[in-house]
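Some structures are shown below for you to check.
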Structure 1
Amino acid sequence: MRADVIDPVDSGCKRTDAVIDANVRHRSRRQFLPGDAGPFVPRPYARGVLSVSDAERVARVFDLGGAAVMSDQVARGELGQVWRIETERGRWAVKEPFGPVSTAEVADDALYQEVVRAAGVPMPAIVRTADGGVIADVGSAVVRVYEWVDLHAADRWLDPGQVGRLAASIHRVAHHGDSPVHWWYTDPVGAAAWDDLIARLDAAGSPFADRFAGQRDELVALEALLEPPSHLQTCHRDLFADNVLRSAPGELCVIDWENSGLADPSQELAVVLVEFAGTDLVRASELYDAYVEHGGPGRIGTPGDFTMAIAQLGHLGELACRRWLEPGADRTRSAARIEEFLGEPLSRQLIAQMLDALRR
């Protein structure tokens, strides 16, 4: 199951074997997270953006050292971009969102990141401003800074035991932050919305309309399996292959924690299983066994445990269609995301097979 989608912005880490767009990465399932419940509508960005001439200003605000030189964007997408700064003290990633930033939400995700990192989870360190802040106005832009880490390209076929142990180490951190449960991870797209999308795709002459129509009943049936999360703690909420990467030294590294918030670790574990095992039930069992043996609190036992996977993938498919339908849209990019969504869909049959394999 693969779905290239639009993601907010890369988390301060460089891929060493490929140049990868920060917002449309290979086999990624990243997402937009609007701040309110309801259909996503991009908000206009009224601020200016960084330029290479801002290097000294960023370095001064975040106390990165002298002789600062900033490269052009190393990654850019629809909701943000990443710049690299080099100073006399090292290299740093400057993350610049293209939309409004909530100071409270940033403080909450930063606290969670620092708690998890202190527990030994490999991840880039947040760099705070000289006065202890996480974000800062730099001229007309708002930025945050991370240490720079060299990472390899996304790979869904990482060792499943390593992935399971890493997921367990994250979930063993029983943090309960302020970012609430979000509908993106729990709510259905809904039969009416799927029907509307299929009709609009057909009217627009989309080559995907018939295939979506063919999968419509399964998409709706999957959403009937959704259950509210029952054991809440702060989770990453985006543990897909483009955020669980192998670093240059060889260990796994987890990036892009900005969408973290309350979720059920069992439901997030199911996302990891779907992403890193797919239809390979042997891999699923190896990953799950490693997770349990390493002390992960999540357990997979019912179809409802796949709620987060069903909801996220459904919203990503919906979003890709809406992007394709937008006037003046780059339909080449949207079509690629839709193709991946339709090409290896999550199904009730796969969920049943995975549940059976994990019970053995």
Structure 2
Amino acid sequence: MNTKDLKDMIESLREKRGFHTELISLYIPPEKPISEVSKYLKDEVSQSQNIKSKRTRKNVLNNISSILGQLAKIWTLPKNGLIIFSGSIPQKNQRGTEKNEIYIIDPPEKVATFIYWCDNKFLLTSLEEMVLNKDTYGLVVVGRKRASIGYIKGKQIEIIENFTSGIPSKHSAGGQSQRRFERSIQENETRFYRRLIKHMNQEFLRLKNLKAIFVGGAGNSKKKFAKEREIDYRLKPLIQDTIDLPYDGGFEGIRALVHQLSNRLIDIQSIKEQQIVQEFLAELSSDRGLAIYGYDEIRKALFANRVNKLIISEGFKNTDDFLSIAHKNVVHVEIIAKETEDGEIIKSFRGIVAIARYNR
């Protein structure tokens, strides 16, 4: 399915509504055995027997059975996994006219986390992220002694290369006149920038959907760099701004630049994730008592319907159990990419944390 057709399908799925929680969204990562998914769904069949409404119970069971029937025909999952939507859709917006509709999607990107979700609408967020135009932003952090180039795209912050200049500190030595020494530093600085620019030109011209370039650093180095004539004419117009930073390179410099850009690039997923994790850390350091961590504490809070936001690191082994509880209480769930620094922070809390609606 091409991107246009998939976007059209998403628009169609977004309009579908059911009565109560009769629409099922199932996201299956490629490494998840089909046998495990089938077993999970059969367990849900047992759980669904407890639904009080006879009609809702019947519809939910029909929707699960439809998915199980489709899975029975599949021997191997596609390379990116599988997404299935199955729901009882009213044909005339009246109770009793529901008809099971099932949609099976071979996703354009890898499904990261197993999700089983029941609601009165389909859960489309993860699928929508896969078809977004993922603009790329070039990042340069430069100082007199070192520099880094990288980019940010969706959840990914990547450092392409780090550089050192070898320029000595500003002081006279060995009898050199101050003027000659300063001129030597300026010449070395220019050569350093041009070496950096040569690599930047090569790497940034290879990037797809490069929308803008931001240059950061301490002192005047960033402005000198941005004015260099050797910057490729196709990249020059993309330089949007020079930004003051307390760093002159390295991952900490690139991350500081991304942080400074957060208000401008609010749509970038990695910045959203950074803000989500920072929200949790802020609650953790406050005395409001809204930060929750530890399996037992989070589970208790979910059952008590205290959780406002559940934050899970990709690859968390017990995702299925916690999501099953969360969707029943309409808890907002955020999945954090495991390969980022924010993902590492959540992993340090055993892969899952939460923010409560209120303190006990």
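Comparing distance in nm of label points 7 Å out along Cα→Cβ at positions 74 and 234 across structures 1, 2, the highest figure is found for 2. Quick check: 0.00 is what I get for FRET efficiency 1/(1 + (r/R0)^6) of positions 226 and 322 (r between Cβ atoms, R0 = 25 Å, to 0.05), calculated from one of 1, 2. Which structure matches? Working through the options, I get structure 2. Given 58, 51, 37 as the derived value for Cα extents along the principal axes in Å, which of the supplied structures 1, 2 does it correspond to? Corresponding structure: 1. Largest in relative contact order in percent (Cα under 8 Å, 6 or more apart) among the labelled structures 1, 2 is structure 1.
Once mean count of other Cβ atoms within 10 Å over residues 106-113 is evaluated on every structure in 1, 2, the highest one turns out to be 1.
Source structure of the calculated read-out (distance in nm of label points 7 Å out along Cα→Cβ at positions 66 and 338, 3.2) within 1, 2: 2.
Each reported figure results from applying straightforward, stated rules to the coordinates on display, with no laboratory input. If you're wondering where the values come from, they're calculated on a predicted model, not measured in any experiment. Cβ atoms are built from the backbone, for glycine too; each structure is taken alone.
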